[in-house]
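Multiple structures are listed underneath, in structure tokens.
What follows draws every value from the coordinates through simple rules; no lab data is involved. Everything numeric here is computed off the predicted structure, so don't read it as measured data. Cβ atoms are built from the backbone, for glycine too; each structure is taken alone.
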Structure P
Amino acid sequence: MPNWGEILAELQATEDATGTIQFDEVRERYLTELFQVTGRPAILYYTDWMTTTQNNPATSMQPIDVQGFMGAVHGLKGKKLDLILHVPGGDIAATQSIVEYLRSKFSHIRAIVPLAAMSAGTMLALACDEIVMGAHSNLGPIDPQMLVNGQYISSGALIDDFVRAAAQTAQNPEAFRVWGPILAQYRPGLISDCQQAEALTKDLARRWLAAGMLKDRPGQAQDVAAWFADDNEHLIHSRPITREQARQQGLAIRFLEGSQEEQEAVLSVHHATLLSLTGTDTVKIIENHLGGPSHRFVVSPKVAMVPVPPQIPPT
């Protein structure tokens with residue numbers, strides 16, 4: 001299996017007299033090789049969220065991404081799909097649109113997480129029939145994050161603040177001197193938005209789990225969804241959830257190391273794709289194993305993105 005450095009050297013060897021490196025050609029070749037190993041159509045969904053400036057909306061899951069999936073699905077044959085994920089959070093409505101679109105096209109979807117799929121990316125993985133993870137892979141909590149004065153704050157933390165403020169000021173009106181400046185920063189309707197975002201997140205996760213990897217145990221889906229969405233359990237939104245923890249919750253987790261050939265093919269795609277993102281101004285790639293511009297959707301910083309609404313679970 002070529003490692004990161006070897007694939008980097010392979011890319012550097014493709015540089016021509018103009019300084020152009022064939023990132024697409026190398027990445028697409030490895031994606032095709034993965035298809036040849038598994039026999040399953042494959043779509044990769046990658047963003048440069050680990051190295052790009054934090055909170056860059058172009059790296060998050062956006063409604064425009066559905067357009068990318070439409071192009072990636074075109075031309076694929078069969079009802080099985082491998083979905084290779086390296087994505088942070090993003091718009092929950094966009095996540096729902098992506099899930100429902102893919103479910104309308106494929107009867108068995110396997111999420112492959114070479115490194116990390118966080119927040120709404122985790123929700124996308126939960127909507128699949130099984131998840132393939134390496135020892136180094138992780139998912140993340142799905143508790144919604146609300147945009148408050150330019151910063152994302154856990155919906156659960158906001159609700160807890162309001163509950164504490166109400167209780168303390170009712171018991172001691174002088175406590176409002178402390179809580180007043182804090183509450184003044186919050187817009188009207190924020191708590192209702194928090195409650196609705198939490199309800200939607202848990203309901204979507206529950207329904208997708210009950211219809212997918214927990215279809216034989218639908219009663220367990222509600223508990224699993226609640227565990228992933230519990231900010232008191234995970235404490236911070238960026239906390240990694242390992243494959244062992246996910247399996248303990250009853251998820252259909254398959255270890256990437258179970259097949260050496262498949263592991264090598266997956267990690268080669270992963271390395272080549274991350275090198276494509278870090279070596280160009282591209283921040284998002286959605287493409288299938290067929291290759292070519294007609295099956296590839298890319299986003300760079302200069303592309304105008306749809307504004308992200310408050311009810312999102314980002315990185």
Structure Q
Amino acid sequence: MCCLLCLMLISLSTSRNQLPLGLNIPSDLSERSNNNFHESTYYSRQSGAPWNLLRISERTIGDTHSYGYRKSGGQGVTVYVVDDGVDISHPDFGGRAKFGWTAIPKEKNSPGGGHGTHVSGIIAGSKYGVAKKAHLVSVQVLDKNGKGSMSNLIAGLDWVAKHAKRGSSIVNLSLGVAKTTPGANALNQAVDALVKAGIPVFVAAGNSASDACNILPAGNKNVFAVAAIDNKDVMDPNACYGKCVDLFAPGVDVTSDYLNNKVATMSGSSMASPHIAGLAAIELPYIKSKKPADVYKAITHRATANHIKNLKSHTVNGIAYSKF
């Protein structure tokens with residue numbers, strides 16, 4: 001069975017993209033003051049934004065009190081949320097979410113258990129999201145209790161591969177299984193097919209406080225695996241670690257959308273990955289090659305280095321950063 005990698009409510013290094021620790025952060029970004037990021041035709045600020053959006057909008061905690069973002073961020077990009085369903089009618093999505101496919105016939109077109117809705121809100125919610133113009137497609141591979149089969153997961157990825165368009169599509173997988181799970185090779189093949197087709201894939205690194213390389217799809221070298229930090233830049237003690245973690249993002253006590261037009265606060269790498277998926281939705285239109293590896297590289301090189309506390313050995317010390 002597949003389970004969501006999430007700490008609460010619903011249960012789901014040296015970087016493979018080689019973030020030079022403390023180096024290679026573009027000088028125009030690392031030196032730019034938040035005071036120079038003015039409201040303009042192209043950029044805006046979200047006052048009163050939740051802590052997680054503030055954190056990816058600043059180099060150091062406390063640098064800013066608003067989330068700075070590109071107004072067109074995510075426009076023309078579709079993020080496929082492979083999860084337990086999405087409440088597409090939630091007002092925070094502004095009509096930008098739709099059903100795609102389900103492996104659970106009896107739950108067809110249902111909002112699922114809320115986990116996928118929370119993840120989607122972080123990606124593209126008007127209030128809680130990173131890429132506020134991105135579109136969302138629900139690909140339900142887990143039931144409302146957060147469980148499902150390997151065959152359903154692979155079928156969902158195969159559906160995405162047939163429908164996603166290169167250059168304007170991204171996949172988020174806030175779920176995972178042990179690499180020893182029967183069918184793991186087929187899962188790797190399905191993920192590889194997506195990336196080979198030009199679709200960037202962002203995944204939760206895991207919450208078992210173990211080597212992320214032993215979790216799939218996080219251990220697949222072609223994906224971008226994200227682990228969680230808290231609001232003090234402390235590595236989540238439950239976070240997976242090691243060379244298969246590509247970057248960190250906020251993932252502890254993150255507030256986002258939930259079922260029935262409500263919000264909820266959740267924790268885990270399930271919440272960290274969608275921050276990076278949202279950043280990728282903003283970045284993708286500006287990547288000339290559209291290659292997943294180049295999208296990963298752009299996000300990695302923009303990251304804030306050397307701020308994470310209680311970091312495990314052989315794990316990248318980088319936090320997602322949103323200033324484009």
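By the measure mean count of other Cβ atoms within 10 Å over residues 79-86, tell me the structure among P, Q with the highest figure. Walk me through the numbers on the way to the answer.
Details: P: 21.9; Q: 29.5.
Once mean count of other Cβ atoms within 10 Å over residues 79-86 is tallied for P, Q, the winner is Q.
Given that helix-only ellipticity at 222 nm (-39500 (n - 2.57) for each DSSP H run of 4 or more, over all residues; to 500), derived from a single structure, equals -6500, which label among P, Q identifies that structure?
Working: P: -14000; Q: -6500.
The correct label is Q.
A value of 72, 50, 31 was derived for Cα extents along the principal axes in Å; which structure in P, Q was it taken from? Spell out each step's value before the answer.
Values: P: 72, 50, 31; Q: 51, 41, 37.
The structure behind it is P.
Ranked on distance in nm of label points 7 Å out along Cα→Cβ at positions 127 and 151, which label among P, Q comes first with the largest value?
Q
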